[in-house]
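Right after this note come the structures.
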Structure 1
Amino acid sequence: MRNFFSNITTPVRLVNCTLQTDFEGAWVETERFVVNTTVGVAGFGDPAKNRWNMEKRDEDLGQTLGWYGLGTSIYFDWPILGPSNVRDTVGYVGICFSIRSIT
């Protein structure tokens, strides 16, 4: 199941790679998505990593906002999510909304 949900969130990582002008990372995410969706049977397997050593990029909206110069600001200790700063909290909320719109 972890591979399936990782495959579903590929567009989020792809967009964030593109926004950070990491076009090589965006291409790797595109390749991983195609391989894992077809050969990996709808993303349940991860042959892109296991067979072809294509590592997933861990890019999120918080990193993209940081790339554009937004500072970390103050830190919060969220009851369920744990410690985070304002920028990464906004990034996490953005990911949650994008995952919800995909599924």
Structure 2
Amino acid sequence: MPTQMIEGWGLTHDNTNLYASDGTEYIYVLDPKTFTVKREIEVKDNGVNVEFINELEYANGYIYANVLPHSIIIKIDPSTGEVVSKYDISPLRKKMLKKFHNSFFWDE
């Protein structure tokens, strides 16, 4: 793990670079061969830093990430770090909690 990263929370790729999150407002662009940081993407939503960026997915030129502890997924422009869309998944969470209420995987 690069020294700039506090922890490893999420990882994805675009067939050229790796993108890693560490729970902060940064996504790190890594060289896939050396794991050195090529650049940092500071994620912002209307000028405000977005912290607790967790699991990452790369699709169609954007990075998607969930933000802990919230039930949202954000769509990030990797060239600017700007959040371009937000998706509220709280209805899905409520359905899952209801369906699996006796499971130790779900708290509430």
Structure 3
Amino acid sequence: MAATTCELTWLRYLLHDLQVKHNQPATLFYDNQAALYIAANPVYHEWTKHIELDCHTVREKIHNGEIRTAHVQTKHQVADIFTKPLPAPLFKSHLHKLGVVDIHTPT
């Protein structure tokens, strides 16, 4: 989450430099509810001292209104296509959502 938060922050700065107004917070979808709770709730900080810096990075951006987090079910997490093996139907569904087509399929 911290790496994506940094990328979203960079994109916001880039949009600002290009004079594109984007006043709404960027939405960060994540499939791990525990991570979302930790990022939003400082009470969990005592449980997660080993990821302290990452938590503070995400929590600060949430508090400043630069990002907001939202839960997405694992089966709907399209980014999983890049990070893990998936069952064939789910893989094909994610390919379709990304707009990937097989150019070698006969028409």
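Read-outs: derived from the displayed coordinates by stated rules, not from any lab. Since the structure is predicted, the reported quantities are computational estimates derived from the model, not experimental observations.
A value of -17500 was computed for helix-only ellipticity at 222 nm (-39500 (n - 2.57) for each DSSP H run of 4 or more, over all residues; to 500); which of 1, 2, 3 is the source structure?
So the calculation was done on 1.
One of 1, 2, 3 was used to compute relative contact order in percent (Cα under 8 Å, 6 or more apart), and the answer was 30. Which one was it?
Going label by label, the one that fits is 3.
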